[in-house]
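Have a look at these structures, which come just after this line.
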Structure 1
């Protein structure tokens, strides 16, 4: 139930107090009690991988013995990071992103979520010429955390994606080029791999969009939280490179350090300078811990090996295990289902057709059994249509232990089977 209107609040504050998907997701994580029956398949927390945690522990020990520890704990950074760290990041990222980057192309933030709250508002809302520009999400479903980032209401645009069957119980979403309209748009934003589906928009599709955005001088924002160069959970797909007109965001969260809260933006110097103004007002300074850890991980080139030889093999194996577990339970209970091809990231996006309840109700039914999932209806900001997937789909993480996945699959299959009308 939405809270009662409070006349002392701004319109923005009132909107933030409504039922937010990202708030619901993160509060579920915060309300976990540690009860042995809890099954945590809802959040975006990366898996705890011992080999990765050993690397991070060694880096922390190096920091603890470093004479610069006093500066780490006791000194402010610049709003988007000190020049030394920005220059190091530019040098490290240049070969990975295929561009001769300089410090003026780099900004650090307290997580990429924090960075996007600024980026999206730079390019949307009421403009200097009096027009109102929106954020186009070219393919939905899209990341749950974008939906409430804009200060202005009704700032997102989206259209029904193409739904492409790819095999038995499999499909993927495709870019709907016939409805790609930039007439009211201030920027185009997407995640690659897409959170929640694991979709990976091809470079060919991205270049098709760029042909059109460049004609109108519109920026293309690409969120690489799960992509290249780290953690590089993109399967066999081609990596993304930086080029003029693109703004890329990177994150340390999905390599296994969500508690550190370090995000990076790679963009043109004017955008970076504007972000610095936002950061000074909103954050004062970027936190030190993340950039000092980055200094170690980049200088020793640790992330290349971590991504290639530890993270990707781990998540590839977990994906296949999760698919086997869930599909076995679905078939055992006679559940009708479709799974989006999990090309990257570490989520499963599952559609249950012919349900007598919505995905939001399904979320609550699962929660009553201590099974935490995410309702898919949150992932379609800006879509004003009766597209059935908005009510049919859920997101699951497969980062959890095998035993937890198995219990979750059994409970989910039982609940869905009891609320699904079978096709003839």
Structure 2
């Protein structure tokens, strides 16, 4: 089959569409609760600000634990079985929210919830890599990652909106329902995967005891490091945008910032995926890095609403396409037998950047202004562009 025929192979098959829907539901649940769980811990359990922050952070810790171990078992048992197990675990952790307890119990729930979410989304990411046509792999990964964009855009909006009129228990109920729906439709995924013939490495498979290669795909480590730094860039916006907007008297405009980000991502990601398949990843990655740098420059210069919202658009073009491109690269540089571990490795880098970035940046916010933070982030993004060139970009050959 030639390249033209391969490019005509459909991406949105039944399995891809079901997998896309499940990934959207899981991330929707994650972001429905992520934006309100800190306030919930303070109002329901009188937690301090630092303790409320720990409640939020433990989800990321759980996610890292889940990512670290899941890749190995995806290859051993197959991504569909791991997805089903992860969804069952996710439903159980969501039901735990209904049990009266203490802030300590809530912290345990958040940790377990993070592990379950990581298991499920590592499995969906691996399934996406397997059910996408080879010659449209990057386009398929870019389209699949839109499910995450939708979850991050819709989840916080509805989480805050519903909590204004209803009890938080409604959000818990919605998450349980979405988890059950995901479990039911996961049975309709068909994937050609034989665990017995997909050994990551013969030495690893036969090794007794701990071996890092059972959990980390060395081929995907360079892009995971790049993604960790990009995640730090994104974390600076997630963490400080609200306070920055208050200082600039742009609070109302900031409420639409992530809508602009989501719209820009939704429009550009499918185009970016096609360009990567037709040309190379560098055609997308370098312009996306430039867009990310422009994002922070615009934030520094934003004294009016339209400049702030324009920076949201550039964030969607920059971070939105970098995140999907790096995931596609992690898959591209790894053999099919390592898709599960490669997906896990990519997300470990992203989770470290987003999860621990706020704590790292928080060490400096007492000494420098938010404007200076964003100026530094522009420099970090520029240096990250150079890092990408050195560890991957200069080796890329145009597709033929």
Structure 3
């Protein structure tokens, strides 16, 4: 299995082999993954996951995939892709269907999910996910798996995630120009969360905040189901440009200052610790300037506070998601700023921890950090039963002929 994370700062490609988790291993995941190869390349031609220059983006994707292929000794054909662009949007609704045989079949569930995906894909939106969050039979709610159970009417609560169709078409065009088949498009906030949150967190309620270079994404889980996603076009790169402009230093040196010395809280010792940096145009670094670590923190903090405040407001605007998010998990490259967990806890008023992606067998340390959460999570998303059921629903029913489309059109009119 091959996955691609198309970010603002880097493109990451992982090639992994799936195998069933052994019975003796205490885990809630049905699969384990062995990393066979990985590659990454500095992103060009992308901004916030959006394709802004086809040729540049294609070159970077080819380079990352080629590096992973050489390490794994395989040729990649199909890829699963993490999506951050296209104004990700969550919708939740309910749909029901009569059971003529009085027994729930898997086909009944898949028909509803396929119809829900078609309904959600209106108004120029591409459906990334159409996931069941709960089932009901007649007057009985809260059923986990209704297949084989008796009843007269099946009801499903469904959560869909969509993205702008034009953004998705350009993304797919770029990937297909690399002679790759797209097996799945997955919302990046969903993938990131699956790699860093625990089963108990997903069950009890948790929000995962992924701070990338160009985007910051949010996903909320409750009762082990994805119930909300969101994204804003703000990330760690904004902090880097703030530093570069304030100090008149090259972007790459500003990024280095942020990564090595960045913090959101300044201590007494930080006011005395001197950091040197070159000016823009000083190629040979002949005249180095100085700044204290404390002064650097003052430059960084306003931007990260703005990002956290935006996500706090967006979470609060969705009552169900806000209530479900009992605590916060931070991940992504931007989450590694010293003191960020404490700042986020103060702003959200909830416990916060830093999340690292689950370890893949054979994965090096450089490919196991928070900046690889989305790529790693794509593997675990593939293994989830709900996602595989929804995918089969689309493949099995959408495009099976005019009879089905007539049925689903009538069903949509009756249910939505």
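Nothing in this text is a laboratory measurement; each read-out follows from the coordinates by a stated rule. Not measured: the values here are computed from a predicted model. Cβ atoms are built from the backbone, for glycine too; each structure is taken alone.
Structure values in brief
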read-out: Test item: distance in nm of label points 7 Å out along Cα→Cβ at positions 54 and 190 calculated as 3.9, pick one of 1, 2, 3; value: 1
read-out: For distance in nm of label points 7 Å out along Cα→Cβ at positions 62 and 110 computed as 1.0, the structure of 1, 2, 3 it came from; value: 2
